[in-house]
Structure P
Amino acid sequence: MILSMTGYGKSVLQLPNKKISIEIKSLNSKNLDSYVRTPSIYREKELDIRKLLASKLERGKIDFSLFLEITGEETSTQLNKPVVKKYMKQLNDIVSGNEIELLKMAVRMPEALNTERDEIDEDEWNTIENEIITTLEKIKQYRKDEGLALEKEFRYRIDNIDGLLKQVIAIDPERIIAVRERLLKGISDLKEKVDENRFEQELVYYIEKFDITEEKVRLHNHLDYFTKSIDSQDSNGKKLGFISQEIGREINTIGSKANHAPMQKLVVQMKDELEKVKEQLLNVL
């Protein structure tokens, strides 16, 4: 099963006097890289949020945002009534004026307002945390849906490489004949008499250097292993990346040994298909 590292999830939670909006974005990254934004009241829960992101999303560049909107009459700022009354009395002793004007001046004075730091209500936080988990499930489903599209792409490209490999196998006998004839022609052009037995030994030696039997077998096995890894229960982009490197190594070796234009053309096509696989592997969890 393939899972993408690209994902998006959003939830809105309505509490009695506030609205909580949760938004999570995920992009590809070699490791887990989390960026968490929360209101100051929930800052102490940032470590818990990071642990939750790591346990659910495993890898990727994660952008987490929690937005708070007060919808009730709740406020952390209170009027310091005794202090305000004292200010109003003192002001009234200095200048006479109506109470509204005195009040306007008094509330601007130091310590006229008390701002208390809100404490987190644990029951409320448990509700918010459950909503974060719900949002993470949404992003995991998004990753799964994206993964299905990636899996389809991988199967298509791997099938193409396998089809090209079959063509390489089909023209390999023709290539060996062409190599042999080219060597014979080279000797003929030199107009030299050679020891036939020695020449046959040298010919076999050079043809063996051009032999790609092992590479064909290994390439087929790597392609098969790649497909089986896609079908496994776990999504492992790093493992698929290693297998793709082995596929590339065998394709390159076939290309270096080919010495045959039609086969070289097939090798170029295989490289092109593999490059498209590697590009998409960057998005796999």
Structure Q
Amino acid sequence: MQHSLQFGYYPDELDFTSGAITISTLAGLNETVSDIEQLETLDNGWVYPSLKRSQDFLSREITLKPYPSRIFPLPKTHEVLHQSPDCTGHLNFHVWALSFFLGIRLTTEEAGFLDTTPIKPGKLTDFVLLGSGINNVAILAEDFWVKYRAEPENAKRWVAAVHALFLAQNPQLLQFEKFIYLYTAIDACFALAKATNPSRQKPSHAERINWLCQSLGMETPTWATTQSDGKSIVADIRNLTLHEALFMNEPLGFAIHRAGNLTLEMQALICRFLVALLGSNDQKYIASPTNTRQRHGLQL
């Protein structure tokens, strides 16, 4: 039996049918976009939770206090309909896939945003969909869901990696916070790759990114290359950060990684992992360099 869910926030019309999936735009989109663009908590394209207003009883002076909640809602703008979904999670997985490939956080939850979110697409990934790519997102997501229907944790791992990637791009985060989110996203990708491609190999943390890159046909970044002593730069940073509260050999927040742009490259690598793990075979994008701010075309 068909089932539908509303989701948002997406500022453009989006209407298509692909297989059992139909995405449609809700009425009143222009008015909704206008309201969002006038929010007082909108800053440089990112919207934040509303501030708490407090009024002094005697002076009647109004002051703004810290956010009453880090979790906040945005209006629903679109609807996803599936002709015969397995469960609500099935529909949610399609929304997460759309969210990733459109580069903007989308949610079916009543209040599904944490700390901040961009209001324009393409902010959270380094690619642009080419051709009829948006239609093929639904096909990829549906094929993945059906293939691993008996192992629902695989879809959850993919979603968890997307969520951590998005959280890492909060403009207010310090570098060590970004690093932790991004490394957890990589770990989720590794867990998914191991679950869907079982082997007797048990790579150490220092070997995991190299193993992922080799498995998915990518060049391993220098910061993730396993060295002769069995270590890697990024795994060493991770170990000190998570086990000793030291980032770049200083207490958290007192130092940054200055060689290149580590967190930017980690973001780009995670994007490629997620595209490949969902089932795309666009090797041109998957194998493209990660040490650049260039946006790449992605053909699904």
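Computing distance in nm of label points 7 Å out along Cα→Cβ at positions 43 and 155 for each of P, Q, which one ends up highest? It would help to have the intermediate numbers written out before the result.
Values: P: 5.1; Q: 3.7.
By distance in nm of label points 7 Å out along Cα→Cβ at positions 43 and 155, the leading structure of P, Q is P.
Quick check on the output: 25.4 is Kirkwood radius over Cα pairs in Å, derived from one of P, Q. Which one produced it? Don't skip to the answer; put the middle values down first.
On the way: P: 25.4; Q: 20.7.
Going label by label, the one that fits is P.
Set P, Q, criterion relative contact order in percent (Cα under 8 Å, 6 or more apart): the highest-scoring structure is P. Using helix-only ellipticity at 222 nm (-39500 (n - 2.57) for each DSSP H run of 4 or more, over all residues; to 500) as the calculated read-out, with -22000 as its value, let me know the right label among P, Q. This figure was derived from P.
No lab work stands behind these numbers, since they all come straight from the coordinates. Bear in mind the structure is a predicted one, so any value in this text is a computation, not a measurement. Cβ atoms are built from the backbone, for glycine too; each structure is taken alone.
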